[in-house]
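Each in structure tokens, the structures are laid out below.
Throughout, read-outs are computed from the coordinates displayed, never taken from laboratory work. Here the structure is a predicted model, which means the values were calculated and not measured. Cβ atoms are built from the backbone, for glycine too; each structure is taken alone.
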Structure P
Amino acid sequence: MTLEIGSLAPDFTLKNQFGEEVTLSEFRGHKNVVLVFYPMAFTGICTGELCEIRDRSNDFVNDDVQILGISCDASPSLKTFAEQEGIEYPLLSDFWPHGAVSQLYGSFFEERGFSLRGTFIVDKEGVLRWSVVNSPGDARNSDEYKVALAAL
């Protein structure tokens, strides 16, 4: 599935690393949301990307922006990963039904059973404003979504 820029972003509810439900539409009217789909916790490129967001939190996390990391890992794994890496933003589990939200966003790698490196920016009205989907081995450039956020 390919989402079109300017269309309403598909809503979803997933559990975070603490087992709490997070719903995309709850941010409507309050915050822009950056959805960061990634293949697997505890892997090199994924750890690097998510820690870069952690280290550059002033660029991405503020009163107007919420980062949501999403993978097909189970919540307990995400909790351990977040604690180990000092990640404070929500990491959401797309574990079951397996990869359903990743599939909604066209960011699921069917033959391997995990998400691709998809980044989607959803504005305060719930509209998709920017996206990029990379292969599992192709790291993202976080400066690109910093620029896209600044344009909102």
Structure Q
Amino acid sequence: MYASDVIMSSNLLKGLILVIFLLIFDQVTKYLAIKFLAPDGIVRLLPFLNLVYVENTGTAFGLFKFLGSGFFIFISLLITACLFFMYLKDLDNWFIYSPIIAGALGNITDRVVHGYVIDFIDLHLKNFHWPAFNIADLSISIGLIFFLYRNLKK
């Protein structure tokens, strides 16, 4: 076995561990949101941060609700499969693909189990509220920032 093979298999393992960790963390926090925040609970943590319970049947920011969960599940699975293929071809960048894949799987899980995505993080500045989001959304965003940074710095 070559050293490069060991590194690649190590990167594959690290990436899969990160996916599993983020997916479990996402699902546990959503379970807690259901248990302690649903249907109308609000926990004020900081002057700019609340925990709330939101059932999102659309995409980011609740857009395109009319398309239905089945459409979003199909598209999400297709994109996740493409990302996983990219990940396998580029194991040196496991830390870029893993959070995106984990986030996508977390939101797919919600749609399959509940028919909607559970959001609960509410960032706001006085009366301006950013649309509620969750750990899966945060994972996707962080992965996309890494992806853009890596590809734009070339």
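Before moving on, here are some points about what is shown:
- Each of the structures P, Q was assessed by distance in nm of label points 7 Å out along Cα→Cβ at positions 52 and 76; the largest value belongs to P.
- Computed 12.0 for mean count of other Cβ atoms within 10 Å over residues 36-43 - originating structure among P, Q: Q
- With helix-only ellipticity at 222 nm (-39500 (n - 2.57) for each DSSP H run of 4 or more, over all residues; to 500) derived as -21500, matching label from P, Q: Q
- Answer label among P, Q for the case where distance in nm of label points 7 Å out along Cα→Cβ at positions 44 and 84, calculated from the coordinates, equals 1.6: P
- When Cα extents along the principal axes in Å is computed across structures P, Q, the figure 33, 32, 30 traces back to P.
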